[in-house]
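Readers should treat all values here as calculations from the given coordinates under stated rules, not as data from a laboratory. Since this is a predicted model, take the numbers as computed values, not measurements. Cβ atoms are built from the backbone, for glycine too; each structure is taken alone.
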Structure P
Amino acid sequence: MSFHAPLIIDIAGTTLSKVDRERLKSPLVGGLILFARNWVDRAQLTALCRDIRRVRKDLLICVDHEGGRVQRFKTDGFTHLPPMRALGEMWMGTQAGTTAAKKAGPMDATNAATACGYVLGAELRACGVDLSFTPVLDLDYGESGVIGDRAFARDPRVASLLAKSLMQGLLQSGMANCGKHFPGHGFVKADSHTEVPVDKRSLTAILADDAAPYRWLSHSLTSVMPAHVIYPKVDSRPAGFSSRWLNDILRGQLGFTGAIFSDDLSMEGARRIDGAVVSYTDAAVAALNAGCDLVLLCNQSVGKGEPVDELIDGLTEAQVKGRWNASEASEQRRRALLPTSPAPDWDTLMVQPAYMQAMDWVL
């Protein structure tokens, strides 16, 4: 039987409980995602990540840390990173002279994006975090409240080049990346956290615009997270539960070879498949069978965390019954997201020339 640890779960507090340790020891758990409730200060975060490593060295420690309003750690020295729209606005500014103090225009914007990626990745890695779910590749149509200023720009070319620059900075810090939300969440107004958004455009229109960054960045992206959005002219299921979107289009047409994460299975957009309300286990099985390598279940460890235990037990049973088969290729893609180089500690990072230079470019 192939080994495959597809579950990314969370924990309730700022330290690992006995129950947390047992869950993280499950062979089906491949990592965890941290939230603001798991943060007190850098010393606590570093100790927590170190403790997680003691449970299992191969666990992938993740966080949503994009900049702007989606940044989990904002105090005790963490740099307040700008929303990605600020980089898009810099791109649109009049090109500054090479000796000017003002930073504006496309070339300055790409340099600033690389600096933001480096600072973002380096600060997280100094505390023991492996991966941030960034960059956002959704386009800014001005309609989506949940995306809003998280997007770089409306133009897919601008969004792609700024995202590639940000990813270059992440790479310099030793961190992988995650493009989201494939094939695009920016066009629909509805928020998939609370609703099931529907985008009625044709596949041709989506591929020409929203999904274009995924083709252009197919050799740079190390992971992708699909949207909990239904595109009825392509498939009746949300993209994260659709083999058409994930295998035929993302991997087949667009040439992506990295890891695919489901978005949070507790979001409303993931709770209904083919019109029926489904359990977390059924949602996880559907996502994995559609082509996801990893599935996230967020914010369900609070309280006694029964949903987390139900998912671990349910996926174990589903595997035994043959409803889902472990994938060695998926496991290799998960492990490829783990950093391969040691990270400097915080005090060392603060005086590194590359870090100080990058800070001059962070907006």
Structure Q
Amino acid sequence: MRAETEATVESIEKSLKLLAQRLDWTTAPHRLEEMNAMIEDGDLWSDPARAQKLMRDRQKLSDAIDTYRRISQELKDNVELIELGEAEGDGEIVADAEASLKAVAETAAQKELEALLNGEADGNDTYLEVHAGAGGTESADWAAMLARMYVRWAESHGYTVELVSETPGEEAGIRSVAYKISGPNAYGWLKSESGVHRLVRISPFDSAARRHTSFSSVWVYPVVDDNIEIDIPDRDIRIDTYRSSGAGGQHVNTTDSAVRITHLPTGIVVTSSMKSQHQNREAAMNALRARLYQLELDRRNAAINAQHDAKGDAGWGNQIRSYVLQPYQMVKDLRTGHETSDTQGVLDGDIDGFMAATLALDVAGKSRAEANAED
């Protein structure tokens, strides 16, 4: 077997190892049998919420087991074909099996990443907010560039993007924007994007063509579904209505339909300015529930974040990525070291590599490669 093929086999085996760990393979088939037995219970649907959750969990486990078994079988079959082809001197069989192995390796790597999306809310839809930092027009333009990057990324993955609220910049760009992004694992993929993003470039707004540094912050928090209860007493919120600003003409609201909700105990403020007042209130309340749920997730993960901070990593609320357009071109994630010189591709939404690198970090801040080296 050629060295390249051996490396492909080793890559698939490593992916299978991680999948087995995440799945807890020794108990997975038994857990599926238990779920199947519970589904057959005639009293299950007396509690529809519990039944629906069980059905979702059962399907997720079943799909994971099928995926693991399929990849394992395809690895075994193709290795046997290569050995058979080499023994019989049939180069065509070997070439076909090697090509199949490469496809299996790609599938295994993708499933390995998806297996890392096992957090409590990773499968949920998500809210994503972009806020311009200090710096006037320059930072507002950078915020607009970031917003476009995330919309492009979401649309390229078949996700639905809904504009929730937007505050334009005084001369260009945006001061803030909020989207609801809907699709499988939307929160799980985007959660690592929370933090401060730094841009270095020759400013198009500077007549002297000087280099400027701009900052914008990104906040990501999961949409709270019916399985998660977040109780918000009326006494804990203040609701204000106001006239939203827009691009002018028919886009400017002529009534005080925009809604701002302030959560008094935490100081969290959410807004919605894209629909009727009734719809805005509902959208803002949903966003507030999501923010409070994210707050709870952050509390639970405080120990993990402390470990990252202790290692010198950028915390979720600190600078996480640098985008340099001049004097050279480079985008680099400060947590993982992942980088690329394809700045235009990144700004057009090609950020999967950065997300994958962050997901591959374990709770101790080690990459998968580092963890495997210690095994």
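Annotations
- Looking at FRET efficiency 1/(1 + (r/R0)^6) of positions 169 and 289 (r between Cβ atoms, R0 = 35 Å, to 0.05) over structures P, Q, structure Q comes out largest.
- Read-out helix-only ellipticity at 222 nm (-39500 (n - 2.57) for each DSSP H run of 4 or more, over all residues; to 500), computed value -10500, structure in P, Q: P
- Structure responsible for 20.6, with Kirkwood radius over Cα pairs in Å calculated and labels P, Q on offer: P
- Highest-scoring label, criterion being relative contact order in percent (Cα under 8 Å, 6 or more apart), among P, Q: P
- Structure with the greatest value (metric distance in nm of label points 7 Å out along Cα→Cβ at positions 97 and 329, set P, Q): P
- Looking across P, Q, the calculation of distance in nm of label points 7 Å out along Cα→Cβ at positions 105 and 137 that yields 5.1 traces back to Q.
- The greatest value of distance in nm of label points 7 Å out along Cα→Cβ at positions 153 and 337 among structures P, Q is that of P.
- Origin of the value 0.95, where FRET efficiency 1/(1 + (r/R0)^6) of positions 209 and 273 (r between Cβ atoms, R0 = 41 Å, to 0.05) was derived from one of P, Q: P
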